[in-house]
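No value in this document is a laboratory result; all are computed from the given coordinates. Computed from a prediction, not measured in an experiment: that's the story for all the values here. Cβ atoms are built from the backbone, for glycine too; each structure is taken alone.
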Structure P
Amino acid sequence: MKIAVLGTGYVGLVSGTCFAETGNFVSCVDTDSEKVAMLTSGQITIYEPGLEDIFSKNVGQKRLSFSTDLKSGIADAEIIFLALPTPQSEDGTANLDYVTTVAGQLGPLLKSYTVIVNKSTVPVGTSELLTKIIQKNTKVPFDVISNPEFLREGRAVDDFMRPERIIIGTSSEKAKKIMQALYSPYVRQGNPIIFMDERSAELTKYAANAFLATKISFINEMANLCEKLNANIDLVRLGMGMDSRIGRKFLFPGIGFGGSCFPKDLVALSKTATENQYDFKILKAVMSVNADQKTKLIQAMRQHLKELKGKVIAVWGLAFKPHTDDIREAPSLENIEQLLLEGAVIRVHDPKAMENVKEKLGTKISFYETPQEATVGADAIFIATEWPEYRMIDFNSIGKNMRGKAIFDGRNLYNLDDMRGKGFTYVSIGRQSIHE
């Protein structure tokens, strides 16, 4: 098939590349000429494990191309995917300006029946809105459908190539057949393509993210209670997670969730509920718990270090989760900003996200190539992201070069028994603190 993908951000680039991987000819369109030039030259613009290899292969085999020109980019495309930003507006709603602007441009350019697929996370009713906008400028038949993405950063290629399910919202039988054919190579193992109406598909994405965020906030609340009751959250979550009705995923306590989806989508869903006169109490609680959880360990640092002014804190991990360079809504940044406000000196390490943080914080903090280098002269280590590189650390060696010996672990990376006897104060989430 000939496919156009509008937008070369995270979703657009992964989707376009993975569609090309199964033999489709994909044209990706973006208004950012510098980004398009980089992609055309074979230089990938995001970090995602496994993406670079198939990107390079498909660019080389001429199945994946890039352009800034919308008209040529969608020429002869049977399917046009909208993978455009829907950032949070000041009032909490999803900003549809990028999506509606492109919709207004598409009408005059359509030459034959086209399926226009909204892959962006959008409020319920957006498919209807885009249909009205496009209809104003064309008499060519088309269908606007919803096909929300469920890509996990760090695992996006595998998620796309081997999806657990594919959600397609459309009432058009013609569009159903085309989308069935497009996605058939990705569901050969029997995972379902679920067809539903457009509104239900749009809401499904919000519902899924809201439920996963609820699990995270719930286990964080349980972790906080464990600290009060001298219980161990690791054992509690193990006992909970073995129940097949609950499951083990998203039951890891920590300093809250971040990223490009959960925070924004929860606010947008809450706003939708309010606009429709519904008080979504659980959703409000989830957001409140997460906001409090993000800087939970700052108070523990104050208590242990007496004051933060002049103290050197080594921060391990900047990305909102491992295996990505994405720092959007990352808990690390809120903690760093608070520590800086209180006069602390910050030394950081992250395997992939340091360049993005340099653009944001510049010379306010210092960057180091290894986690060990970041700890030299430090009074404490603060772990904000559970990168594999931090799991097997020689703490005896690190302790010799630190000014203080304290670890504030926001991701519960280490076993309590393993940390005893190492000479460190060790504070984690929902477990007994170790003071040595």
Structure Q
Amino acid sequence: MKKSGIFPGWWVVAGSAVGISFGSVIFVNGAFAQLANAWGHEFGWDQSQLARAATIFLFLQMLTYPVLGGLIDRYGSHKVAIASILLFALSLVALSRISGSLAQLYGAFVFIGLVSAGTNVVSYARAISLWFNRRRGLAIGLAAAAQAVGAVLIPPMTAKIVAASGWSTAVLVVAAVEIIVCLPLVAWLVKDSPAPYGLMPDGDDASPSSPTGVALLHGMTGAEIIRSVVFWKLAASFAVMGLTIYALSINVVFIMSKTAGMSSAEAAGVQAMSGGAVLLGRIGFGYLLDRLPGKVVGIMLCAIVAVGVAIYATSSSHSIILIGALLLGIAAGGDSDLMPYLASRYFGTRSVSSGFAWLLAAFFIGAAIGPTAFASYSTAVGSPVPPLYALIALQIVPIILFITLGRYPAPQVATAAATLSA
């Protein structure tokens, strides 16, 4: 990878974007609701039984992220991402072979949950954080924005393939995309650090006497991160965000059928709108993070979530619901920017994957609780509306915690020579 007119870090962003676009989180967010609808009709499973499969996946993602973060800090983004893509594709093949047994369904999602965490943003955040400093927010935002590609394509694609050829074929198509598209491009483009190529973050001057402003590796160790008050504030905030996003995304077909009388195909349109808006959120919030304090951006994100959920709870108009889906998609896009960015700014780059992974674990604790809790609450009260109001009230928690965050700690300063030898 040689220095040219285009800073090579942007190729790392491009490769990361390809891997992220069809990662396991996007698969579950975009395809699960459609697949669950098909499984329910074919096998007679109810919404609570189906939601448990998503909860299993999310719970296991929560458990594996901290381990994965340590592996990425040790072995780099490149190797971990490639191994995760291969294993995720294999797990999808296993899912495509289930029959009418809930144990098989749950077992398949155990497999997916254990092996697929590295197909998501966490595998690429370290590489991007090392390739960029001043433009880190935008770089992370652009890479994570690729989730919008999968979020837009997967719901209608899944619905069409399920209708034409069955749900098993739909799952196998995603597995094929992983192997044919994602694997070779990630292997080619994602590089772990600019240092082996004689380059600096953001393409800055790498002459030995040139000050770079920030050392390539600096900040807290993994143990220091876990002991910090800031970490626990961020962890609690992202747990609430995870609960909210997944309570909605996993149950969206159910919610739309009850509140607006939508068919599965119409609900897929709501999903596609939300998925498309993720692109706006990724790029928009990434841009804002380079210009505003992260805690301000976090408060904005929570406020947008509250408005979007309020629309779901109060409107039966399809056009108004699409506005709510737009807002929630924008907010979901901001989440994937906010976590790695705040991890790199508050904890530094030394153990950024570990810090980000622990925040993701907190996010997925909430995410694992959200789908089943929402479905159970809805069943108990006979409507999804009261649970939607509960989600609105819950946004107060992260807003308060973001308000109490301090400034970013000053990073370690280094010369170019010291940085390149890091």
- Given that helix-only ellipticity at 222 nm (-39500 (n - 2.57) for each DSSP H run of 4 or more, over all residues; to 500), derived from a single structure, equals -25000, which label among P, Q identifies that structure? Q
- Query: If you work out distance in nm of label points 7 Å out along Cα→Cβ at positions 28 and 116 for P, Q, which one comes out largest?
  - Reply: P
- Query: The value 155 for volume of the Cα convex hull per residue in Å³ was derived from one model only; which of P, Q is it?
  - Reply: P
- Query: Ranked by Cα Rg over 2.2 N^0.38 Å, for residues 132-267 alone, which of P, Q sits at the highest value?
  - Reply: Q
- Message: Ranked on distance in nm of label points 7 Å out along Cα→Cβ at positions 100 and 124, which label among P, Q comes first with the largest value?
- Response: Q
- Using relative contact order in percent (Cα under 8 Å, 6 or more apart), single out the structure from P, Q with the greatest value. Q
